[in-house]
Structure P
């Protein structure tokens, strides 16, 4: 790695959740390429501190600034992050997980890098087994490999060796030391100093809503003694060796002209499309392996059609006029089941956190998730249409009906991706999703049903031109809304 010389300046940082203050008035300077050990009792804010540095949380007061390559940024685009969760996709194998994140970061040496990491984390023999079948220690080792995959300039590790045996720890420490020697700034939180065999590092202790200690240590034994002493004190301890004044390399202080956005990483439109395609490919691979979403959707759709066939066959009037309503009711509610599982895949092990801090535009994430919903829905629509033909003896394979399905399901997938992501972070997501989504779909459903009625009656598309324009405008509007607002959807 070219020496990035990344330093971090933290000024008057304050964070609180509701009325509870996690810490306040926190000031800290972290030198380029420094190894920092962050300690503190439970609830001191260690994990929150790392999430603030990663850009996953916003401070209530104060600032965090990264000095790198003569630029001052509020969020670093090449930050490796590991939380208590694995940040991995359970349905994918270790190799597939690393391949996916390599595609997201657009690594040019991805195959070679992945081979090296699989060997370093001792998972070469299990590289083709789904992550859900690996032990907790194996998953943790893979998560560390994922965090250092793109050779980060800043590495944030939250309890990295939790659940890892001693031999695995010994194998991983040289990897972290090598990355640190290459110039990477590393911050590690831990409860147990004995897990870390490191030397010459900075010790930061958080306690009682404040920075209780900030100083240099030669060994973890020295750090353990200082930590115990700090917790026994009523006032903060300060190391006399602390270096306070840190300036960004090559500049005095960054003004407005020197600021840069974290995501402006030199990526073009081709990279943007490749990242969206990587997210879609990942979702498709996970679904083909687990068949979790498709099975739920297909089962619901077929049961609903069978129930409708019994009900309408008992009536004297023809069921033909009800076919469009039957089709769209079946597709919408089966699609809602699929949406919940599709978006939950990103949040199940906090993999969305990695996408949020990666150099990928949120709109590319939106397009990838949209495609991941749209393609399975088209497959379900094909099965529903075939079952409708068999059960009701009505041929729905007409150009007008097929056009309505293509456009209608696109609009549903766009709106559903936005609303499902919004509701996923709530406790009542299964209830909130249909409550928020169905009213938004009313214009789309009206246009689709009336266009299908005209098509099944043999009328030309020109007869339904008004509904067709509504459908197209709805799709364009909701697609544009998703592209422009998905950043707020996943970050706020």
Structure Q
């Protein structure tokens, strides 16, 4: 009996740890089983040795269940439950010793729950406390990497994306941790070789390390077995480094679209979506419309991977992009079905604005401009500055396409004035959207015969604008004019 797993774990605890375990066992949050509490109370007098001859399974069982006539497997279940609590207690003890790792988990949860003010406050406090830490080990580099990764993710959300985060810092943290661990293992390998007189082979190592005098030599082993995710990252890196080589992206996209969404970590794959979606958008901006269909395939995959949620509700900006892209490639039926299927996942506080905006996008691409305007005017409040910008630009385009000159001119003036007053917009955003509204007004005037500017001059104005939103739409409208 004294060698069973439960007693071995409990025997390893010191007096303070044993007291904390008792508190955990009697806390409803961790344990709601009254019999499990009784089992702990029966074992408590035998701490710390648990070697009393009376301590047998039969004695324990009938002490817990005096009304029973014969033993059952219930005792084993209770002992497993208590062992699980004891092991969980060990984890919490260790977690308390790793302040930075615990903060990483807290920051991760706050980011997932959308508690952005709490996140920013805790991140600032964590950085301050880390700066004052004198005792550091190699794990600190890994913990710093994890913390800064969460901050990097925050800066890529709608709340924080006005700031710039340099990922080089993340790379330095993880490199430092990896380098220390790699050197440590290299020392052990060499020691092992001396003891066993066997030669070490580094054929199965991805990074080969060779230290010659004062020179560190590092080699990448090209024969190292590569799993699916490492191949994807490698191909994606080649795409980013060689954006003009579109064959590389086609290879990546084929590999990516063949990914089994049920066999991978969906959150990790979100990085591939971000990079590949940005790649396609850059190509579309360059005038390569074929990439819009590829972009739609990627967006459909984000739905399969369930990467359309934030804090338990739809990620409104990602869904907006999905519906817009579907409509632009002619998949209006798919866009309608998608919206109706997932509309219940829109946050209740944002439902009215979001749903009407999505409907407006679909109406716009089906050339039902009056219906689109009606939906846009039903939006009671702007969810954020990006919805303000998108709503305003869609209204302007609807008035243009619907040939409502007075409404177009009034909205254009109002939009430009609001851009200048909006303190939430960055300088680049103000310049980009003001250029769009200004040039849209020029094209509108030219179409109706009230502009002295020539078509080549308008084209030159568009091409020379350093920052301009909806550039492709402006070019299309200009091309339509004789």
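Derivation of every value follows stated rules applied to the coordinates shown; laboratory data play no part. What you are looking at is a predicted structure, and each value in this text was computed from that prediction instead of being measured. Cβ atoms are built from the backbone, for glycine too; each structure is taken alone.
Values computed for the structure shown
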item: Winner on distance in nm of label points 7 Å out along Cα→Cβ at positions 104 and 464 once structures P, Q are ranked, highest first; result: Q
item: Label whose coordinates, when mean count of other Cβ atoms within 10 Å over residues 88-95 is calculated, return 22.4 (choices P, Q); result: P
item: Origin of the derived value -21500 (helix-only ellipticity at 222 nm (-39500 (n - 2.57) for each DSSP H run of 4 or more, over all residues; to 500); candidates P, Q); result: Q
item: Distance in nm of label points 7 Å out along Cα→Cβ at positions 360 and 376 from the coordinates reads 0.6; which among P, Q; result: Q
item: Structure responsible for 91, 50, 43, with Cα extents along the principal axes in Å calculated and labels P, Q on offer; result: P
item: Kirkwood radius over Cα pairs in Å, for residues 48-167 alone derived as 18.4 - corresponding label from P, Q; result: Q
item: Given 14.9 for mean count of other Cβ atoms within 10 Å over residues 128-135, calculated: source structure among P, Q; result: P
item: Label whose coordinates, when relative contact order in percent (Cα under 8 Å, 6 or more apart) is calculated, return 6 (choices P, Q); result: Q
